[in-house]
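Alright, structures below, take your time with them.
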Structure 1
Amino acid sequence: MKAIFRIASAALFLLAGAGAYAAKAPKIAMEEFMVPAVDPGISLYVRNKHPQGVKKFAGDKILLYVHGSTYPSETAFDLKLNGLSWMDYIAQHGYDVYLVDLRGYGKSTRPPEMDKPAADSEPIVRTETAVKDVGAAVDFILKRRGVAKINLLGWSWGTSIMGWYTAQNNDKVNRLVLYAPQWVRDAPSLTDSGGKLGAYRSVSRDAAKGRWLTGVPEDKKADLIPPGWFEAWADATFATDAVGAKQTPPVLRAPNGTVQDTREFWGAGKPLYDPAGIRVPTLLAHAEWDADLPNYMLYAYFAKLTNAPYKRYVQIGEGTHTVIMEKNRMQLFQAVQQFLDERLKPNQ
């Protein structure tokens with residue numbers, strides 16, 4: 001596969017309080033690729049970061065991330081806040097880190113239905129299709145690095161994609177991290193405004209901010225997101241949709257396949273897959289005020305992981321569905337890093 005971009009960045013330093021590690025943080029190289037999907041005419045944007053000068057990695061030091069149902073991967077996972085993104089953080093720990101945008105998101109191919117009014121077509125990019133896109137990205141990485149398996153990390157809808165993929169491809173997965181796991185729900189989704197669904201939905205900045213803060217106590221809202229962080233994320237995220245950016249007010253368009261799946265499956269008590277099929281070490285990460293995928297989903301999912309060699313969950317206080325970009329984000333980063341780095345064996 002041909003790299004379309006290659007750049008070595010200067011060393012990126014950790015947040016205040018981690019000076020000893022920051023002083024020896026390696027320089028990080030970045031590469032970008034367009035990877036063919038299994039369907040003709042669809043290309044998937046894949047970004048890679050790794051310590052500069054290193055070209056060989058063991059499979060347990062390689063990780064692929066996928067986003068949720070509304071926003072692309074790079075504007076959350078690789079958004080530099082206070083000089084550091086989560087992608088940088090993992091790469092600085094010696095990992096070969098990748099992110100992928102599913103079709104219809106970010107820099108990946110927009111299906112032709114997105115060139116028409118949303119009402120003209122049925123919801124696009126269902127979870128089954130997203131699993132195939134992740135499979136194409138995984139196979140690209142396995143071939144590129146000459147390894148048999150890698151680590152997977154999904155956020156929100158991405159947990160269903162990574163969980164379902166793993167249940168079908170345990171032989172290609174080393175460890176699985178599910179941040180804000182999706183499961184059967186007993187209340188409507190915050191991404192579903194009701195009515196007939198078109199191919200995609202349009203989200204405004206105000207709607208994004210309102211959804212973000214849903215469930216947060218009033219007296220905690222003011223300092224949850226550090227100054228400028230929401231604006232940095234929104235600027236980067238809404239800029240990824242050139243068509244939506246021209247509207248007044250600007251919007252971000254997101255495929256509605258995931259919303260349709262929630263109506264037909266998760267909201268109807270019908271899981272898309274069985275977590276018992278997952279046979280690799282698994283970590284669930286969640287935040288206290290997550291109103292998108294509430295606590296009861298975390299507990300129900302954890303109970304379904306009956307065949308993982310070992311499993312664990314971490315619950316982060318004073319955080320939302322988007323704790324990845326909030327004041328307590330380092331708790332998430334560190335908990336996931338510990339899980340990735342450890343080398344536990346049953347009965348050890």
Structure 2
Amino acid sequence: MNAEFIDALSTIEKERGINKEILIDAIESALISAYKRNYGTSNNVRVEVNRDTGEVQVFASKTVVEEIENANAEMTLEEAREINKLYQLGDVIEEEAMPKDFGRIAAQTAKQVVVQRIREAERGVIFDEFIEKENELLTAIVQQTDKNGVYVELGRTEGLLPPNETIQGEEYNTNDRLKVYVLEVRKMPKGPQILVSRTHPGLVKRLFELEVPEIQLGTVQIKSIAREAGSRTKIAVASTDPQVDPVGACVGQKGIRVERIVGELFNEKIDIIEWSGDPAMFIAKALSPARVILVQINENDKAARVIVPDNQLSLAIGREGQNARLAAKLTGWKIDIKSQAQAQDALLENF
């Protein structure tokens with residue numbers, strides 16, 4: 001190594017933000033390992049890299065003893081006094097032990113260390129960048145699919161869309177562009193692992209924030225979301241301005257805003273409901289598109305009994321109970337749905 005190498009480390013420090021002193025310390029540690037590996041010695045070795053010239057020196061230390069048990073780490077008092085008559089038993093003597101061909105090994109080792117540290121620094125930068133993007137929306141490009149899920153390109157790095165975070169029935173073809181929700185960013189030995197989702201309710205929330213300016217401005221607020229990915233979502237919205245219709249703002253002129261979101265979500269159905277601070281009114285709206293006659297509230301159990309017209313019962317419950325299930329998730333209330341005839345029968349039985 002030479003002064004040019006030290007200059008290169010200074011450039012790396014400026015451009016990559018990697019402290020030169022940390023790099024040199026790492027090189028010295030790596031050179032100790034390389035020395036022991038190549039010269040088969042377990043000496044107490046110290047390597048020193050000159051911070052100005054790049055010159056490498058290797059020093060081995062030996063302890064002065066009466067009787068040698070380990071020739072690589074010990075010397076007799078007689079041998080020590082040939083070097084300096086003042087040495088005593090127990091003194092540690094450091095001698096230069098630079099092999100003739102160690103310069104080549106040192107140069108290769110230093111290069112490997114620097115490359116490794118640059119990679120580690122880049123991984124750190126990527127982790128720092130993406131940890132700030134947890135719970136955010138990103139555009140991804142599909143790279144490949146295997147048993148672990150769908151690998152997607154996220155700018156400078158790769159993300160993983162696990163099988164349980166994919167929308168059932170949705171196809172993921174190479175070079176497809178799609179929106180994903182960043183679930184978690186993990187530190188891993190080979191670099192950060194970025195887990196993304198297509199099923200998380202947060203994906204719907206971020207898509208509405210992207211498409212609806214009134215949400216970005218805070219005029220319209222998303223109060224709650226209930227989602228069964230690939231099938232149906234219910235979203236409750238409210239307005240902070242009496243002049244702004246929150247549902248209309250989310251739907252958009254001729255439905256253009258919600259249509260774009262539906263298209264992004266594999267044609268998932270989306271019910272946009274106006275939120276209400278009155279639980280009975282909110283529950284009634286949450287069961288849309290069914291019409292509700294009456295909502296009876298039990299505050300203690302946070303449960304509600306809902307009466308609907310006879311011809312609206314199946315619509316209120318939904319296929320396999322989906323509409324009722326999503327309404328319960330959206331409102332946070334237990335919901336028991338009865339038809340008008342069922343309610344009358346129950347009333348007569350208790351009369």
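What follows is calculated from the coordinates using simple rules that are stated; it is not laboratory data. Remember, predicted model here, so these are calculated numbers, not experimental data. Cβ atoms are built from the backbone, for glycine too; each structure is taken alone.
Points worth noting:
- For the structures shown (1, 2), Kirkwood radius over Cα pairs in Å, for residues 238-309 alone is largest in 1.
- Volume of the Cα convex hull per residue in Å³ from the coordinates reads 276; which among 1, 2: 2
- Answer label among 1, 2 for the case where helix-only ellipticity at 222 nm (-39500 (n - 2.57) for each DSSP H run of 4 or more, over all residues; to 500), calculated from the coordinates, equals -8000: 1
- For 3.7 (distance in nm of label points 7 Å out along Cα→Cβ at positions 246 and 326, calculated) the corresponding structure among 1, 2: 1
- Origin of the value 3.1, where distance in nm of label points 7 Å out along Cα→Cβ at positions 118 and 134 was derived from one of 1, 2: 2
- Parent structure of the calculated result 1, 7, 14, 18, 19, 16, 12, 8, 4, 1, 0, given that P(r) over Cα pairs in 5 Å bins from 0, in percent, for residues 30-229 alone is the read-out and 1, 2 the choices: 1
- Among candidates 1, 2, the computation of mean count of other Cβ atoms within 10 Å over residues 318-325 that gave 23.0 used structure 1.
- Ranked by FRET efficiency 1/(1 + (r/R0)^6) of positions 38 and 150 (r between Cβ atoms, R0 = 35 Å, to 0.05), structures 1, 2 are led by 1, which has the greatest value.
- Among 1, 2, which structure scores highest (criterion: relative contact order in percent (Cα under 8 Å, 6 or more apart)): 1
- Comparison of 1, 2 - label where mean count of other Cβ atoms within 10 Å over residues 46-53 is highest: 1
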